[in-house]
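Structures for review follow.
A short reminder: the numbers here are calculations on the coordinates, not readings from a lab. Quantities reported herein were computed from a predicted structural model and do not represent experimental measurements. Cβ atoms are built from the backbone, for glycine too; each structure is taken alone.
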Structure 1
Amino acid sequence: MEDADFIYKLRSNINNTQFVEMKPYENIERAKNFICRVKEDIAKDEVFFWGIELKNSGEVIGTICLWSFSKDNKRAEVGYELMEGYQKKGYATEALRGVLDFARKNLSLKCLDAITHEDHLASIRLLLKNDFVVLGYANQVMPDGEYGPEMKLFRKFL
């Protein structure tokens with residue numbers, strides 16, 4: 001719960017939530033509820049969730065996670081978010097590469113998916129830079145999913 005203020009600050013900023021299908025957080029309670037759900041999912045081995053922090057100060061500037069594992073545990077989705085002032089500075093690249101390394105060494109995943117808005121150019125560049133390939137629009141590739149028509153699906157084979 002010591003990260004509730006950070007999660008609230010991160011997820012209440014409209015610039016941080018403009019490309020995801022989530023309303024900005026309106027109060028700290030929503031952040032606390034999110035943390036409780038993440039802790040429950042971690043306890044059930046359904047998610048890996050990390051804070052992204054600055055090496056020198058330990059200040060938390062974002063999050064990155066592996067979640068939405070397939071039933072056979074061969075595929076998962078990676079998700080990430082950074083505070084507005086820390087975007088486009090290489091922090092997401094470093095965090096994503098660490099998660100990719102973790103997935104290769106510790107999990108039996110065959111591939112990782114990422115879903116991002118077609119207009120979120122920084123996220124698209126991050127994924128392409130790390131050898132993800134675009135499979136198409138998520139709602140066309142996975143018609144049973146609940147993705148809007150502007151969300152693109154990327155995949156990286158491990």
Structure 2
Amino acid sequence: MLVVRAFRPADAESVEFIMASATRELRAVYAPVPLTDIAPVKHSSSSTRVVALDRTDTVVGVAECIVCPLALYVQGVAVASTHRRCGVAGALLGHLAMLAVDMGLPVVQVATIKETGNVEVFQRLGFEVIEERISERFLGLHGQPVTEVTLKRQVA
């Protein structure tokens with residue numbers, strides 16, 4: 001059984017570990033374009049994090065989102081490697097869908113890099129592809145282009 005709740009300061013160490021591990025795995029596929037090559041991306045200062053806890057109250061996943069005018073935008077989802085394929089991402093995204101409904105937002109939206117294989121993961125969780133484009137922000141490990149895919153899930 002999983003419980004999803006708001007991030008608490010006491011969760012910081014576990015969340016950092018999970019995010020660092022997930023980021024290392026993604027960096028085996030793609031990396032950000034050096035900032036000198038592109039305009040800086042403005043980040044929202046009002047992001048919200050939620051965590052998933054297993055039955056032992058151990059943090060096993062995290063998701064971060066920001067509120068946009070017409071959607072709740074998921075900036076990232078990370079699941080501990082020991083708890084993948086156990087419903088953690090689905091629980092986190094389901095919780096965010098409920099938050100979106102509570103805020104009167106009809107859509108949860110996410111972007112991912114196609115080459116990671118995560119498009120299929122999001123599709124299994126009820127998301128549909130709405131846009132594919134060559135990324136201006138990321139490159140493959142050998143400098144090759146990668147495809148950024150935006151997906152959405154209707155919630156209302």
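Suppose distance in nm of label points 7 Å out along Cα→Cβ at positions 14 and 134 works out to 2.7; of 1, 2, which structure was it derived from?
Numbers: 1: 2.7; 2: 4.3.
Considering all the candidates, the number was obtained from 1.
To which of 1, 2 does the computed value 24 (relative contact order in percent (Cα under 8 Å, 6 or more apart)) belong? Provide the component values of the computation, followed by the final result.
Details: 1: 16; 2: 24.
Considering all the candidates, the number was obtained from 2.
For which of 1, 2 does distance in nm of label points 7 Å out along Cα→Cβ at positions 22 and 54, calculated from the coordinates, equal 2.3?
On the way: 1: 2.3; 2: 1.6.
Value 2.3 for distance in nm of label points 7 Å out along Cα→Cβ at positions 22 and 54 corresponds to 1 out of 1, 2.
The value 2.5 for distance in nm of label points 7 Å out along Cα→Cβ at positions 30 and 102 was derived from one model only; which of 1, 2 is it? Kindly include the intermediate steps, with their values, before the conclusion.
Numbers: 1: 2.5; 2: 3.1.
Going through each structure in turn, the value belongs to 1.
Given 1.19 as the derived value for Cα Rg over 2.2 N^0.38 Å, for residues 6-93 alone, which of the supplied structures 1, 2 does it correspond to?
Working: 1: 1.14; 2: 1.19.
Among 1, 2, the structure yielding 1.19 for Cα Rg over 2.2 N^0.38 Å, for residues 6-93 alone is 2.
Have a look at 1, 2 and say which one yields -10500 for helix-only ellipticity at 222 nm (-39500 (n - 2.57) for each DSSP H run of 4 or more, over all residues; to 500), as calculated.
Numbers: 1: -10500; 2: -7500.
Corresponding structure: 1.
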